[in-house]
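Nothing in this text is a laboratory measurement; each read-out follows from the coordinates by a stated rule. Keep in mind that what you see is a predicted model, and the values were worked out from it rather than measured. Cβ atoms are built from the backbone, for glycine too; each structure is taken alone.
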Structure P
Amino acid sequence: MGKRLPDWFKQRVPKVGELTAVSSMLAELKLNTVCESALCPNLCRCFAQKTATFMIMGNVCTRNCTFCAVNKGKPLSLETDEPERIAMAVTKLGLEYVVITSVTRDDLEDGGAAHFARTIEAVRSSEPGTLVEVLIPDFQGSRQALETVVKANPAVINHNIETVPALYPEVRPMAGYERSLELLAGVKKIKPGAVTKSGLMLGLGERREDVTRVMMDLRQAGCDLLTLGQYLAPTTSHHPVVTYVTPQEFTSYIQPALDMGFSGIASAPLVRSSYRAAELYQQAIKQKSNL
């Protein structure tokens, strides 16, 4: 039997009507969200606020990470009109800031980089004032694929490191810690002024000193923004929750992160990659303008 959720995870359950606008629109446009596919605990709150993190390139991932609820297997072919449908959703929701992520598509030659770029361009063409943050896979270390996304000029390029190096073999067996760091550093080499972001899940069995070391590695790679949140096992078949990190311990990471040079950090049990994404972006821009 899994561990009982602590009281600090309690949230107001929105009324059904508050969720209808987003869920109906997503169904109408046949779009996926990471909110639904990854069983995000903030789904109801985000849908009630008429926002979502769009997930492109299908809902089947080619990786076998043990923390993730997204379906795994052989993905379908890309839908060429998906970028335009994402743009339509952004318009319908009136979004000024949108987060777009994807499943990992190791079956594609470029890992889906060109599809990311087309989606960014479609949103910009439809809504020139909307800022786009992308949460990208590692593209198996392809510099060319990374350049494709960077040159599409999203406001933020996010790539989650997810956990500490010692846990990679059991949590992210098909990924590589150094590869992820190199990707983040590579963004800055391609475009020195780019805003980069990464995040970790806590509660998988890591030690505090391990987390601090990862934070330092991220800063060495030039990472500007950081998110820390509690890992919640989607099912009993996924990696178990080892510990529930208290809100106080999450808070205790904030000042050290700022001291290391992060422009902004969101650290709390329910924080996820896109948590208050626009606010974090503004913190990064403010710091860059003060340099």
Structure Q
Amino acid sequence: MIQDIKPHRFDNRYYSDSSPKDDDFVVVYRNNRSILVKVEINTGKLTFPTFAQCENKKNLIYLFSIDHERFFLDLYAEDYYAEHGFEYLDTRRLRALTSDSQEYMFAAFTAMHLAEWYMNTRFCGKCGCGLKHDRFERAMRCNNCGDVFYPRINPAVIVGVTNGDQLLLTKYKSGYSHNALVAGFTEIGETLEQTVEREVMEETGIKVKNICYYKSQPWGIACDLLAGFFCEADGDTNIRMDSNELRYARWVNREEIELQPQDYSLTNEMMRVFKEGVWK
């Protein structure tokens, strides 16, 4: 999955007083959910502008580090970056890349999560005053009323519904075009297991049992924290698809499952372990 970058080490600790150096990376983000990168044609390697290439030397926000490489956020960049061979990629084009530098792909996903939060967290939702960066933790603080705002993380579930040697596959009505699993966000007052039951019923009309947790994944390009579950169909297996959300929902035999092009997502790993018989 996208976060599996060993032996590289991701460090998300926040250092408010960290100053960029020439070889530090700068993540440039645009409000249309695009990020500035350079992609090498032969290898697909992803790189970011460095501080030395950065004309804007002020108001950069420290994000995180991977090994010894540090990443800063620039929300106020100009188009001069294009002179260095960089281009803006949106989430769809970014996800379609096949790269031999997965640690940089993970950096891009995570940086977009933080960039979106910083972009949308400038004013206090309680009193309307401007927010300031907290000195000690990654948070935005209102000096007027004292409210503190932390990065938004949306809890959601990915559900592998099984029926013997079959897995329930879906395709979204719009957006991502490859095979997926039932998925959805947790609502107020729900447990994750209740979200599993509700989302499967809403999207496919299937009742489920034996819900079993599999694994979790941060999914930065949507600001999500995904929790994967497998479960079994309980009773009637006739699919009653929600056509407002899905364009495809079907039971597929284990050996006929078609995986996604990249092995970045929890969804794809769950499909793969079922296809390979690792998950019975």
Structure R
Amino acid sequence: MSGKLGSTASGSFTIVGTPIGNLGDLSARAQAALSAADVIYCEDTRITGKLCNHFGIKTPCRAYHEHNAEALRPRILEALEAGQNLALVSDAGMPLISDPGYKLVQAVIAEGLEPQVVPGPTAATTALVLAGLPSDRFMFAGFLPPKSGARRKALAELAQVPGSLIFYEGPSRLAAMLADAAEALGDRPAAVSRELTKLYEETRRGHLSTLAQHYQEQGAPKGEIVVLIGPPFDDPGPSEENLDAMLRRALAENSLKDAVAYVTNVSGTKKKLVYERALKIKDENR
């Protein structure tokens, strides 16, 4: 290469978030960015091609994935230096979240060009806000190892993380993963979300052992799955503000008794404190 990127002759590199299920979640800004690019780099050209066709985006798509990344990165940098405007997407959600795009972003930054980002949906945080678990502190841990022994070891290493844990998991391993988590972490409050933003979206909440038993009996569910696990039991729990927000959502659709029971279960907070906060909220709304 003849020199560093970043001069006025260099192109642009834009990371674009795409829908995780519902095509209506592709923002107008994302559509404009994809339309303006000279090339869209993606994990699977068939998947991104369908998205582009739906919105009438004519930009050519080229595959960038773990199998060709090493060979393709220098060519992408050369294209940027030549003045091309490039976009990077994943099959669904925000690029770099459980995909190989971060090495490309590192390479672009190292060459002196500042990437741009057009934010979009992410399954991890979408599931987190649906779970009703403490969300003031959380850790995204991606996929766990497929074998039980390695999975339990990985979970044990996360046991003292002072916040909620977020994992992606495959349907066939879900029941075993939940059972291993109960053993490694204790029977914490948890939630399983699947098919997020799609027609059959579902979030099931309960303790790890209860959820493990459900999926063991019912069999593997369909769809993309996110598992949320609450923080350690000795964690101080959600802040007063987060606890009140959880209660307001629960009280909007449930009786006082049911709302208190639900929030006590998912937050790990003492029932007496939850009940006192619930009464205060009810009084404020009179």
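When semi-axes √(5λ) of the Cα gyration tensor in Å is computed across structures P, Q, R, the figure 37, 23, 16 traces back to Q.
Where does the value 15.5 come from, among P, Q, R, when mean count of other Cβ atoms within 10 Å over residues 152-159 is the thing being computed?
Numbers: P: 22.8; Q: 19.6; R: 15.5.
The read-out was computed on structure R.
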